[in-house]
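Enquirer: Please find the structures below.
No value in this document is a laboratory result; all are computed from the given coordinates. What you are looking at is a predicted structure, and each value in this text was computed from that prediction instead of being measured. Cβ atoms are built from the backbone, for glycine too; each structure is taken alone.
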Structure I
Amino acid sequence: MSQSRPSHTFTIDEVNALIPRIEEHLDGFWGLRENAQAILNELRGGRDVGPDSGADEIAHHQLRRSQAHFLLQQAKRELDGVMDLGCVLKDLDAGLVDFPHILEPNDEEVFLCWKYGEKKVRFWHEIDKGFSARKPILRRTTFK
């Protein structure tokens, strides 16, 4: 195999144990992003702040921009929390996450594939394939 091995590979049980934490991070990200987007839409839809604007209007505009910026920074921290777990975030909007795994007995590197809303990891796919090529996990000695 020409690719280098990931620093950590996951077992099915490890992935299942991480799912609640990943869901929390994704929920946090989506909520923070939505709130920041609402503020930015409000600012885009409002009156432009210019030289003829009053001090209160300018201060309010700057405060709202700062709030949106802060929310986006917090949203990034939620994504970092997912990435720090060692998984691969494949589709942020769908909540699609892959986990490096070694498939025995051939010692083949694959991804365990989980999508937000699934109670546990139930699928896998080859490294060079994606979500559409997911195959069900059959609990045998090949998956540990």
Structure II
Amino acid sequence: MNVSIRNAIISDIPSIKSILSQYILETELVEDNIDQFIVAKNRGRIVGCACLDTGAGVVELRSIAVLPGWKNKGLGRRLLETLEQRAKGMTGRIYVRTTARGFFEKMGFRALDNSQKPVLWQDCAECDRFDVCMQVPMVLELR
């Protein structure tokens, strides 16, 4: 697999949004956070992306996704490991809110009680769909 991972640039925005939209992930804030994204590229085509959001008081992994044809090839792990190395200089833990609990458990994350969501994330505290939210809060302790 000949894939390179690099920091995202403005011209990557359409490709990032296209990948995220395939999984019904938020695309509205990509422009504002492009400097926090990384992308995986194969033969000039972006095949995956991830974001390490450091702006809300917690370091949160967001928007990690790969094109369907690139699933189960270790690319999600590579994206995560790249951002994990970046986070080590900033914090002792990375948080994620996800519906892909199994993937993150394989990567070493542990699930938190749902009651931690409004404590960690202001948008969860203010959300009118909190009671029906399917996202599991998880944490990875960095070593």
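Enquirer: Computing distance in nm of label points 7 Å out along Cα→Cβ at positions 24 and 104 for each of I, II, which one ends up highest? Walk me through the numbers on the way to the answer.
Expert: Details: I: 3.2; II: 1.8.
Answer by largest value of distance in nm of label points 7 Å out along Cα→Cβ at positions 24 and 104: I.
Enquirer: If log10 I(q)/I(0) by the Debye sum over Cα atoms at q = 0.30, 0.35 Å⁻¹, for residues 8-47 alone computes to -1.13, -1.32, which of I, II did it come from? Write out the running numbers ahead of the final one.
Expert: Values: I: -0.91, -1.01; II: -1.13, -1.32.
For log10 I(q)/I(0) by the Debye sum over Cα atoms at q = 0.30, 0.35 Å⁻¹, for residues 8-47 alone, the value -1.13, -1.32 is produced by structure II.
Enquirer: Comparing structures I, II by distance in nm of label points 7 Å out along Cα→Cβ at positions 16 and 112, which one has the largest value?
Expert: On the way: I: 0.9; II: 2.4.
Max of distance in nm of label points 7 Å out along Cα→Cβ at positions 16 and 112: II.
Enquirer: Computing relative contact order in percent (Cα under 8 Å, 6 or more apart) gives 24 for which of I, II? Provide the component values of the computation, followed by the final result.
Expert: Details: I: 24; II: 19.
The value was obtained from structure I.
Enquirer: While we're on this one: To which of I, II does the computed value 114 (volume of the Cα convex hull per residue in Å³) belong? Let's see the in-between values first.
Expert: Numbers: I: 133; II: 114.
Derived from II, not from the others.
Enquirer: State the single structure among I, II that was used to calculate helix-only ellipticity at 222 nm (-39500 (n - 2.57) for each DSSP H run of 4 or more, over all residues; to 500), giving -6500.
Expert: Details: I: -16000; II: -6500.
Computed on structure II.
Enquirer: Okay, next question. Comparing distance in nm of label points 7 Å out along Cα→Cβ at positions 80 and 96 across I, II, which is largest? Each step should come with its number before you reach the end.
Expert: Numbers: I: 2.7; II: 0.4.
The structure with the largest value is I.
Enquirer: Among the shown structures I, II, from which was the value 18.0 of mean count of other Cβ atoms within 10 Å over residues 56-63 calculated? Mind dumping the intermediate values first?
Expert: Values: I: 12.6; II: 18.0.
It must be structure II, since only it matches.
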